[in-house]
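The next part holds the structures, each set out as structure tokens.
Laboratory data are not the source of any read-out in this text; all were calculated from the coordinates shown. Quick caveat, the model's predicted, so the values are computed rather than measured. Cβ atoms are built from the backbone, for glycine too; each structure is taken alone.
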Structure I
Amino acid sequence: MATEERRILEAVCDELSSSRELTQAQWDRLRSALGDRFAKAWQLVEQRRVKRYAFEPSGRVVWIAVGRGSEYQVLPTSGYCDCNDFYFRVVDGEAGLCYHLLGQRLAEALDAYDGVKESDEFYNELMAEWRHLSSEQAEDGTDG
């Protein structure tokens with residue numbers, strides 16, 4: 001199941017990288033394969049709650065998905081998110097991706113994210129803040 005979800009998402013995102021517009025057929029395909037997680041991911045995209053932080057001059061990039069209660073660091077290359085849903089559903093094999101990962105991938109393919117440029121001097125401070133938010137979220141069991 002997890003592999004199939006990722007395969008479908010990647011196939012649609014490959015198509016989106018040239019068209020930059022989600023068709024009804026693609027919408028239906030994603031909704032059928034991913035269910036409610038697609039609907040939540042689409043809200044992230046529509047509300048531009050996916051952020052791409054680019055640090056200069058190093059060129060480091062950090063993706064953040066702003067959920068209902070916190071901000072989550074998404075590592076698209078490794079398929080990782082620091083939300084509880086990732087730990088409880090994705091790691092256990094119940095789902096292939098959390099909706100934050102889905103939202104990041106769709107936002108990137110559609111070029112529909114907020115780009116934030118920061119100086120490298122703020123990298124450690126922002127990473128510490130995101131780690132703190134992640135640990136708070138884990139302690140209280142929230143996810144969003």
Structure II
Amino acid sequence: MVLPINEKQFEFWRMRRSGTPNIIIAKLLGISRQAVSKALLGMDEKIESALREMAQANQIAIDTINAERGILLGRSIPFATPAIIFVSEKHGVQVWYDHDGDCGACQRYTDCIELLWDYANELKIRIEKTADPTKMAEELFMKVKAMV
């Protein structure tokens with residue numbers, strides 16, 4: 001499932017995830033609080049469906065889903081390791097496996113750093129600057145799990 005990140009519903013969801021109350025979203029956009037609530041319920045269903053589909057496609061057993069935050073915690077069956085699936089407004093739906101990588105030798109090094117920083121910023125989570133994406137991910141996802 002592709003999330004409708006260009007739709008108003010997603011913008012409402014993104015605003016709520018960043019801490020904006022429904023009443024403020026309604027005032028900012030000149031619509032009723034009920035319209036915001038209805039849109040958010042619909043978006044939560046789409047987010048949960050996307051997370052579940054990604055879990056199924058990646059053979060991840062689900063432990064917890066938080067559609068309001070766009071987070072699924074689970075365990076990869078083939079890799080026998082914890083996994084997190086999350087919604088990033090910039091990067092879409094992403095899967096991250098708990099692993100110790102050789103980040104310095106990986107072609108995706110810069111991509112991982114960018115993804116982790118962007119996601120931390122979206123959630124307003126402060127993480128330590130380090131050149132090791134694995135350490136960044138450990139810190140970030142420990143804090144994300146505490147949110148769920």
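Values as computed for the structure displayed
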item: Computed 16 for relative contact order in percent (Cα under 8 Å, 6 or more apart) - originating structure among I, II; result: II
item: If distance in nm of label points 7 Å out along Cα→Cβ at positions 58 and 74 is computed and equals 0.9, the structure in I, II; result: II
item: Origin of the derived value 111 (volume of the Cα convex hull per residue in Å³; candidates I, II); result: II
